[in-house]
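Undergrad: I've put the structures underneath this note.
Rule-based calculations on the coordinates, nothing more; no lab input. Keep in mind the model is a prediction, meaning the values are calculated, not measured. Cβ atoms are built from the backbone, for glycine too; each structure is taken alone.
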Structure I
Amino acid sequence: MDRYFIIYKPYKMISQFVSPYKHRLLGDLNFEFPEGTNAVGRLDDDSEGLLVLTTDKSLTKRLLHPTRQHKRNYIVQVERKVEMETIQKLSNGLDILIKKKGTYTTLPCEVTLIEKPANLPSRDHSFKEFLPHSWLEFVLIEGKNRQIRKMCSAVRHDCKRLIRTKIEDLELGTMQPGDVKEIEQAKLFELLRLTNDN
């Protein structure tokens with residue numbers, strides 16, 4: 001029987017169990033995952049937050065299929081103060097570079113200027129809070145490689161911290177970096193808005 005997990009992927013950990021390089025891996029978490037567990041999608045090593053792990057190989061295809069435009073929420077800290085004109089540019093879609101494919105225009109998305117979230121876990125190598133910065137929330141329906149970082153860079157606001165907080169109705173909630181929770185298939189599929197038809 002397949003098993004399903006949600007984790008708070010820590011900063012500077014890659015979304016894999018095996019790597020030829022010296023990285024912190026998912027297997028370094030304080031949890032005994034069953035054989036055959038893999039991440040559904042990924043977060044790059046500089047990013048944190050919600051990640052689904054499972055032994056169910058079909059879930060990746062179902063959730064990440066190009067026709068399945070599920071919502072993903074991210075909290076992002078960027079250098080310097082962000083103007084509303086910049087928010088509009090990010091929201092409308094802009095050109096970023098995709099490896100081997102050249103220029104790609106991102107789909108319209110929701111971008112909101114927010115206050116720094118309360119109870120945010122502390123992190124090594126955090127951006128110096130006394131320097132000018134802004135906090136944004138992105139809601140995307142696509143996930144190109146390092147997309148948000150490239151979008152922020154395109155409008156000259158380097159991304160300093162990126163946390164995925166939500167996938168559809170599945171939320172990170174009060175989880176802390178390194179936390180692991182097992183979840184029943186029916187509950188996970190309900191929160192991800194997956195049915196037998198999609």
Structure II
Amino acid sequence: MAFVEPVTLRDNGLALVPLSLDHEDGLRAAAADGELWKLRITSVPEPAETRGYIASALQMRAEGHRFAFAVTQEATGQVLGSTSFHDILPAVKRVEIGYTWYAQSVQRSHVNTTCKLLMMGHAFDTLGCHVVGWRTDNYNFASQKAIERLGAKKDGVIRGHALRRDGTIRDTVMYSLRAGEWPEAKAQLLYLRGLHA
């Protein structure tokens with residue numbers, strides 16, 4: 001039995017659905033909204049690589065390392081982006097949230113806050129995680145601010161940690177939130193989501 005079992009998470013007009021090859025066209029369209037693959041600090045697939053991106057996520061799910069979701073509008077099924085639990089460590093009840101990206105037209109809306117509420121709630125309240133983590137490129141300042149708005153604490157920077165799509169080597173900024181911090185973080189996220197309603 002996998003630590004993260006297949007589940008659909010729903011709230012506020014969104015549905016986080018287990019990513020499948022059926023989402024290929026929708027994911028390609030979401031990435032095209034803003035040509036997100038041109039950003040050197042993200043993992044958004046180029047249009048021709050969308051199927052491979054999904055296949056890789058499914059392989060990682062089979063190995064127990066990652067569980068990817070398609071972020072969809074619940075009413076229409078339109079794919080808005082993707083997000084994942086990854087670096088899943090059942091023995092210490094820790095997951096990270098990442099591989100997150102959204103169509104440009106829904107960025108800075110209720111979408112990210114709702115997705116994080118759903119995923120953090122599932123991690124802490126259903127899976128019983130002790131810690132939820134995040135990691136981001138040292139130059140992805142928007143992502144760092146978004147993670148900090150969640151209430152996560154900066155753990156540090158891993159220097160020379162990973163390759164970017166352009167072949168340069170990035171430093172990775174690590175964050176985490178412990179289970180005891182979740183109630184306050186949840187209250188803040190609910191407040192922030194209300195501002196976007």
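Undergrad: Of structures I, II, which gives -4500 when helix-only ellipticity at 222 nm (-39500 (n - 2.57) for each DSSP H run of 4 or more, over all residues; to 500) is computed from the coordinates? Numbers along the way, then the final one.
TA: Values: I: -4500; II: -9500.
So the calculation was done on I.
Undergrad: Match the computed value 19 of relative contact order in percent (Cα under 8 Å, 6 or more apart) to one of the structures I, II, and report its label.
TA: Working: I: 30; II: 19.
Value 19 for relative contact order in percent (Cα under 8 Å, 6 or more apart) corresponds to II out of I, II.
Undergrad: Matching task: 3.0 is the computed value of distance in nm of label points 7 Å out along Cα→Cβ at positions 90 and 106. Pick the structure from I, II. Could you put the intermediate results ahead of the total?
TA: Numbers: I: 0.8; II: 3.0.
Comparing all candidates, it corresponds to II.
Undergrad: Using the calculated result -0.47, -0.79 for log10 I(q)/I(0) by the Debye sum over Cα atoms at q = 0.11, 0.14 Å⁻¹, pick out the matching structure from I, II.
TA: On the way: I: -0.52, -0.85; II: -0.47, -0.79.
Computed on structure II.
Undergrad: Also, quick follow-up: Give the label, chosen from I, II, of the structure having the highest value of distance in nm of label points 7 Å out along Cα→Cβ at positions 2 and 58.
TA: On the way: I: 0.6; II: 1.2.
The structure with the largest value is II.
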